[in-house]
Structure 1
Amino acid sequence: MVVLGAVMILVGLGVLVLEAHLATAGVLAVGGVMVSAAGVGVVIAGSGVSLFVAVPVAVVLSLIGLVVVMMVAREVLVARRQEIRTGPSALVGTAAKVRSWDVEQDEGQVAADGTLWRAVPAYGWEDPRPVPGQVVVIDELDGLTLSIRRPHAWEVTPVWTPSSLSL
């Protein structure tokens with residue numbers, strides 16, 4: 001019985017490792033926790049301890065494991081809802097400064113996030129074309145080319161400013 005319990009514990013831990021690498025929404029984690037807790041109960045019962053001790057120990061371990069799985073699942077859900085903070089995709093919606101602009105080619109270079117990017121005007125940009133030093137907003141990212149647009153009035157001058165009473 002002890003060997004069977006040890007195998008159950010190892011299988012449960014293996015299923016938990018699989019959950020970390022597969023997107024199963026916690027189904028494998030719950031199964032892994034339950035099999036591992038049952039394995040601990042089988043090991044305790046197989047070593048000669050009464051079932052009045054082995055069953056409560058297995059139940060308490062499974063409850064603790066399920067609480068941990070629920071806490072991790074909550075953190076994963078919160079992380080999925082957060083906006084992207086790094087990488088090129090995080091540039092969309094941020095301000096950039098025009099460094100140079102070729103009117104004939106209708107493209108130029110803008111400085112954004114400490115690097116120079118090739119830029120083209122976004123669809124619907126009316127004259128006048130961007131000039132060096134102008135602040136623009138990144139509208140879209142296509143490979144290594146940014147589509148830029150003029151900032152809206154509320155992006156230049158915020159509608160709300162913090163006061164001394166703000167938290």
Structure 2
Amino acid sequence: MPVYLKVLNVALLATIKFFYAPIYAIYLGLGFWESLAGLLIGGILSFLGFYFATDIFLIYVKHLKPAIVFVTPHKTRLHYRNWNNKRKEKRKMKKRFTKRNRFFVKMRVSWGMWGIMLATPIALSVPLGAILLRKYYGHLKIALPLAILVLILEGIVLNIIYWFLIIEM
């Protein structure tokens with residue numbers, strides 16, 4: 001398989017599973033720089049894609065949803081209302097906070113923007129980190145460049161750690 005296809009494979013894996021992409025690159029037989037390139041290309045493109053897609057979704061919810069509800073036929077709105085009431089009844093019996101939800105709330109309250117950015121490639125996934133960063137800190141102009149910088153730095157560190165741990169064994 002040509003090298004550019006291997007780098008593309010690593011980039012596609014890094015879009016979702018950033019933490020495991022260097023291991024896959026080593027398994028494919030890529031060198032250090034090819035592995036790093038695939039890791040960073042996939043992570044940054046995924047982060048930017050989900051960040052701006054979240055922006056579009058938030059605009060939809062705020063502005064377009066009321067207009068769509070106004071145009072929707074009455075029978076469809078009744079069906080949706082009945083479905084929503086049944087869903088509320090089922091949710092009353094569920095736990096309100098799971099461990100994962102508590103982790104997100106604790107991370108946002110105690111660590112803030114830096115916690116989300118640092119946890120994105122390792123503990124969270126790149127798409128989830130981009131969505132959380134856009135939702136809570138999208139109004140800050142510095143959030144996106146800092147997040148990309150943190151993603152690059154963590155990608156370099158991950159690649160170095162995996163490269164020396166796996167190759168030296």
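Each value in this text was obtained by applying a stated rule to the coordinates, not by laboratory testing. These figures come from a predicted structure and were not determined experimentally. Cβ atoms are built from the backbone, for glycine too; each structure is taken alone.
Table for the structure above
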item: Structure responsible for 6.5, with distance in nm of label points 7 Å out along Cα→Cβ at positions 13 and 157 calculated and labels 1, 2 on offer; result: 1
item: Winner on FRET efficiency 1/(1 + (r/R0)^6) of positions 53 and 141 (r between Cβ atoms, R0 = 35 Å, to 0.05) once structures 1, 2 are ranked, highest first; result: 2
item: Of the structures 1, 2, the one that 18.4 was derived from, the read-out being Kirkwood radius over Cα pairs in Å; result: 2
item: Distance in nm of label points 7 Å out along Cα→Cβ at positions 109 and 133 - highest-scoring structure of 1, 2; result: 2
item: Given 15 for relative contact order in percent (Cα under 8 Å, 6 or more apart), calculated: source structure among 1, 2; result: 1
item: Structure from which 4.4 was derived, distance in nm of label points 7 Å out along Cα→Cβ at positions 45 and 77, options 1, 2; result: 2
item: Source structure (of 1, 2) for helix-only ellipticity at 222 nm (-39500 (n - 2.57) for each DSSP H run of 4 or more, over all residues; to 500), computed value -15500; result: 1
item: Test item: distance in nm of label points 7 Å out along Cα→Cβ at positions 37 and 61 calculated as 3.9, pick one of 1, 2; result: 2
item: Structure with the greatest value (metric FRET efficiency 1/(1 + (r/R0)^6) of positions 21 and 149 (r between Cβ atoms, R0 = 25 Å, to 0.05), set 1, 2); result: 2
